[in-house]
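> Below are structures written as C-alpha cells.
Values quoted throughout were computed directly from the atomic coordinates according to the rules given, and no laboratory measurement underlies them. For clarity, every value in this text was computed on a predicted model and none was experimentally measured. Cβ atoms are built from the backbone, for glycine too; each structure is taken alone.
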Structure 1
Amino acid sequence: MPTVYITRKAHFNAAHRLHNPDKDDAWNEATYGKCNHANWHGHNYDLEVTIAGEPHPETGYVMDLGRLKRIIREAIIEPCDHRNLNMDVPFLKGIIPSAENLVVAFWQQLEPHITEARLVSVRLWETERNVAEYRGH
C-alpha cells in the first residue's frame, strides 16, 4: 500500500515575550529585539500538522480529518488561542515561546493522540515569512 501524507491547517492568535530569565536585560534586548518587549506582543499563528499512513481499505482515509481537527483543537488551539503563551498555557511553562520551541511542545501534545497514523511534521507560521518545523527528531 502507498504511504499518503495528509496535512490539516489551524489558526490561533496569541501573545508572547521572548525572554531568557537567566540573562540580563541588555542580553535579552540585544538577542530578541522587539520580541523582548516587556508588555508582550502578538502573532496570528498558522499551524500545519502533517500525518502519514496507508489509506484504510474500507474508508480510504489515512485518518478521519474531523478527528485530527478535534485533536488539534483540544491539544493546541483551545489552550493557546487568545492567551499569553508565557503565562497562560500550562504545557509551555518554563519554555521560551519561540516558534522553534513551540513546534516541539506542540508535537509533544499531539503525538500521544494520533494512533491510527504517524505524526510527520508540525509547522508553525509565526508570520507570513517566518516558519518553524519539527519532524520528531
Structure 2
Amino acid sequence: MSVGIVIVTHGQTGQSLVTDAEFILGQSLHRIRCIPFKQSGGQLTGDDELKQAIAQSDRGDGVLILTDLVGASPANLVNAVIKEFNAAMVTGINLAMLIRVWNYRDTALESLIHKAVQGGKRGVEAFQPLSEPGRLPQP
C-alpha cells in the first residue's frame, strides 16, 4: 500500500518544500509530483497536467493532493478535478505536514488525510520574546 502524493502550489513553493524535506530526511522524495499553478487571462489552466499527475501517482491506493492556501486558485483547480479520482485534498501545506505525509504514505488515504492535518498543525507554534534569558514562557 502506498498513497500517491501530488503538490499544487503557487509558483515553485511545492518543489522548494520537497527539496527542503529531502535535505532534512536525507532521502529522495522522487515519487512526489509538484504542479506549479498557472493562471492565464483570469482562467484556471493546468487541469490536464493536474489530471495526468494524479492518474500517474495513483498506484491503486489513492492520491493525497496538498495545496498551499484554502480557497486560492491552486485549491480551486484541484477541487474542480478531484471528483474524477480516488483522491483527497488537504490545504495549508508546510514542511512539517509534508514530512509527516511522506513518513506515513504507506497508510490508507483516510488515515493519511488526518496525519497530514495533524502534522501541519504540530508544525505551527507561537513564541514570544523571553522575559528572562533561558526561560520559556509558561502556557
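> From which structure (1, 2) was FRET efficiency 1/(1 + (r/R0)^6) of positions 38 and 126 (r between Cβ atoms, R0 = 30 Å, to 0.05) calculated, if the value obtained is 0.95? List each step's numbers first, then the result.
Working: 1: 0.95; 2: 0.30.
The correct label is 1.
> Can you tell which of 1, 2 yields 30 when relative contact order in percent (Cα under 8 Å, 6 or more apart) is derived from it?
Going through each structure in turn, the value belongs to 1.
> Comparing 1, 2, where is FRET efficiency 1/(1 + (r/R0)^6) of positions 6 and 86 (r between Cβ atoms, R0 = 30 Å, to 0.05) highest?
Largest calculated value belongs to 2.
> Turning to a different aspect of this structure: Could you figure out which one of 1, 2 the value -12500 for helix-only ellipticity at 222 nm (-39500 (n - 2.57) for each DSSP H run of 4 or more, over all residues; to 500) was computed from?
Only structure 2 yields this read-out.
> To which of 1, 2 does the computed value 0.35 (FRET efficiency 1/(1 + (r/R0)^6) of positions 70 and 94 (r between Cβ atoms, R0 = 25 Å, to 0.05)) belong? Let's see the in-between values first.
Working: 1: 0.35; 2: 1.00.
Checking each candidate, the match is 1.
> One of 1, 2 was used to compute Rg/Rh (Cα atoms, Kirkwood Rh), for residues 54-117 alone, and the result was 1.09. Which label is that?
That value comes from structure 1.
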